[in-house]
Structure P
Amino acid sequence: MADDVWDPDLYQRFLAERTKPGLDLIALVLPAESMRIADLGCGTGKLTAELHGKLTAASTLGVDSSPAMLEQANVLAQPGLHFEQADILTWSPAVKLDLVFSNAALQWLGDHPGLLRKLSGWLAEKGQLAIQVPQADDHPSHTVATRLGEKYGTGPLYPGRHNVLSPEGYSELLFHMGFEQQQVFSRIYGHLLPSLDAMVQFFRSTLLNPWRKALGEDGFKAFLQEYREALKAELGEPEPLFFPMKRTLIWARR
């Protein structure tokens with residue numbers, strides 16, 4: 001199957017739930033004149049465009065590895081707002097940046113101490129970091145996927161549990177990197193979804209993508225059915241279904 005397993009239409013079906021943490025992250029940023037911004041893991045670009053407009057930035061570049069997501073993002077391109085297909089691990093900016101922004105993307109990458117040091121090296125004087133990462137690894141939505149991964153022989157393909165630090169860990173790391181100005185905190189976002197099936201679709205568009213890629217369409221179809229049944233056993237089938245999702249928001253400026 002194709003390498004790109006991201007489905008922008010399914011992803012945007014839950015746009016309000018996905019956007020709210022990003023808007024809260026934008027609100028932490030201190031505006032400055034003529035800002036140069038990179039948004040890492042920009043997806044469909046809707047939040048990138050919001051970021052660009054709210055900060056009246058001189059230039060904003062959204063970076064993502066998914067051609068399908070970027071196809072929608074490129075529709076939003078305008079003078080000063082552009083998008084580029086690249087791997088965050090290997091990409092680097094051509095100029096120093098005033099803001100490195102990332103909403104729900106860096107949990108896929110390892111070595112966060114090394115990663116944040118690299119990102120901070122991209123910053124101009126008084127540059128800012130603004131990062132949001134999910135921390136829902138103990139929720140059944142995540143534990144069930146990990147357990148099924150063992151059954152299907154893929155192992156725990158979602159790496160967030162091992163990659164994401166505690167809020168205290170990020171705060172101390174940033175301090176030792178020279179970021180005395182910082183806000184690091186956990187926040188619970190309560191999502192009221194119509195049903196258990198809606199929760200399955202919510203995570204099918206993000207968390208479960210590595211299993212879709214590893215198992216192929218037929219294998220993933222069986223995986224998804226077992227995932228739903230295991231979630232039903234733990235959560236029932238209330239309608240609507242309330243889902244509290246914990247996320248860590250990080251802002252820092254030297």
Structure Q
Amino acid sequence: MLIKHAQILYDPIADKIASGNFGSVYRGYFTKENGEKIRAAIKVCHQEAGEKDDGGKAVAAKEAMMHEARLMAEYKFENVITFFGLACDHSPIVLVMEYCPGDSLENHLLADRGDTVIERVLYCYEAARGMRYLHIQGCIHSDFASRNCLISAEGIIKIADFGLSKFVDELNPQTAKLKIPIRWMAPECFGRKAQIIQKSDVWAYGVLIYEVFNKGGMPWPGDKDFKAMAKRIRHGNFFVGFVFYIAF
């Protein structure tokens with residue numbers, strides 16, 4: 001859905017939530033066609049392609065934002081973030097999405113607010129529902145983790161951040177350039193014939209369960225020997241340096 005910059009309102013200083021390689025996210029407002037103003041998350045492209053010679057970074061940023069918008073426009077489901085529209089009537093390119101005031105699941109878990117086992121199981125269940133829906137739609141998320149699950153005002157888990165996602169029919173598994181954080185990568189993501197498939201998301205979901213029941217902690221915390229980690233994953237040797245903080 002194409003919208004206009006005039007429908008978007010945010011303070012670029014006070015409303016900033018986060019920043020990534022290709023864009024920054026702000027909390028703000030979006031005015032619908034009927035005049036209704038709602039809270040929204042505003043993702044703004046860092047640079048507009050063609051502004052300067054930066055080794056292709058501006059072009060990559062623009063392409064990444066357009067790709068993410070195209071994917072998000074396909075999805076309408078309770079456990080997937082809602083996409084309101086793309087503003088490209090002038091630079092910078094802006095994506096407008098549902099705003100989730102509950103923060104990311106990762107930050108919620110790290111805050112250790114005393115969630116019960118039932119609540120943690122519910123987080124996993126809702127994340128699984130979102131993943132199942134995406135897979136039915138033919139999507140491979142490619143970066144499934146607690147940091148990319150947001151919590152709505154109603155406490156519902158919403159899968160977000162489709163920057164690395166692809167449709168199954170547009171992916172060449174033999175030549176895919178993998179950018180997934182290594183701790184969430186499945187065995188098939190390594191090696192000369194590395195591939196990423198929907199089952200790779202299922203593997204990452206298993207790591208998300210680990211996060212949920214370990215207070216947001218990730219596997220092998222503090223370990224920076226990525227080659228060793230990759231070898232453990234490929235050979236199924238998960239208990240070397242594996243830390244458990246079971247949240248019971």
Structure R
Amino acid sequence: MTSAMLQRRVTAFVAVFHEYVSTFGSADLGRDGRRYRKILFFSILEALAKARYPKERSASDAFSRFVVQHCDWSEGERISLPHLVAALERTSCCAFDDLRGWAYSELRGWGSGGPLWLDRDPEKASIQKRWPKEGGNYRNIQELKLGWTALQHRNLIYRYRSKLSHEAREQTMSFEDGLEQRPFYESIGNNGSPHTEWHLVYPTAFLAAACRTGIESLRVWLLAEGRDPYCQFPFGRFLIEELNNPDVPVRHEFS
């Protein structure tokens with residue numbers, strides 16, 4: 001394929017996705033429009049992630065890599081402090097005592113109110129050096145079967161996407177007004193409890209911006225690597241992708 005032909009195919013590919021973003025952002029989707037819009041933006045991000053990492057077996061891994069590496073979202077590597085505290089509340093393992101004391105102190109320092117941006121969350125390195133190990137490997141919180149990576153925003157946002165897409169519901173109370181460009185926390189009182197509940201919000205405008213940034217970043221990568229975007233997907237009539245893969249030969253042809 002000539003470079004001019006590749007340029008045309010990449011340009012056509014990204015133009016389709018830019019049109020999707022524009023259409024999804026402006027369409028009248030009714031009373032629950034914000035929820036539907038988020039689901040549609042998530043579908044774009046998943047398609048882009050598939051185009052970038054076609055051999056990644058896990059859709060969640062491809063998605064989390066893409067939003068961090070191609071959507072200009074370094075905060076995706078951070079660990080959600082409220083989620084960390086909630087996880088530590090649910091383990092009796094004494095190996096987590098030091099981390100628990102540190103995390104509780106950090107969250108108390110948040111006070112109440114909001115919005116609070118994700119730059120208040122601890123960085124990955126800060127948690128890695130405090131998270132207990134056993135035999136050279138990071139421990140899991142056995143009661144939850146979770147490690148520290150599950151608490152990173154790059155993975156939490158995929159869980160949020162799954163709740164919206166498969167259960168059609170918001171997991172937390174949403175305080176967005178449609179203008180926020182960055183994820184944030186908002187606090188609410190907890191039925192008279194002295195402790196504050198922090199609700200995590202991934203705003204609609206943030207997802208739209210992530211789509212636009214991801215599209216352009218993917219464009220640059222496709223051209224730099226000489227990749228035809230349409231060859232990143234195994235096209236075919238079968239719903240099981242392996243059946244459409246030309247690298248898997250037919251050995252006993254039906255006749």
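Derivation of every value follows stated rules applied to the coordinates shown; laboratory data play no part. Here the structure is a predicted model, which is why all the values come from computation and not from measurement. Cβ atoms are built from the backbone, for glycine too; each structure is taken alone.
Assuming -12500 is helix-only ellipticity at 222 nm (-39500 (n - 2.57) for each DSSP H run of 4 or more, over all residues; to 500) as calculated from a single structure, say which of P, Q, R it is.
This value belongs to structure P.
Among P, Q, R, considering only mean count of other Cβ atoms within 10 Å over residues 94-101, which has the greatest calculated value?
Top value of mean count of other Cβ atoms within 10 Å over residues 94-101, among P, Q, R, belongs to structure Q.
Identify which of structures P, Q, R gives the largest calculated value of relative contact order in percent (Cα under 8 Å, 6 or more apart).
Looking at the calculated values, the largest one is R.
Starting from the value 31, 20, 17: which structure in P, Q, R was semi-axes √(5λ) of the Cα gyration tensor in Å calculated from?
Among P, Q, R, the structure yielding 31, 20, 17 for semi-axes √(5λ) of the Cα gyration tensor in Å is P.
Given a computed value of 17.5 for mean count of other Cβ atoms within 10 Å over residues 22-29, which structure among P, Q, R does it belong to?
Only structure P yields this read-out.
Can you rank P, Q, R by distance in nm of label points 7 Å out along Cα→Cβ at positions 14 and 102 and just name the one with the largest value?
Ranking P, Q, R on distance in nm of label points 7 Å out along Cα→Cβ at positions 14 and 102, first place is R.
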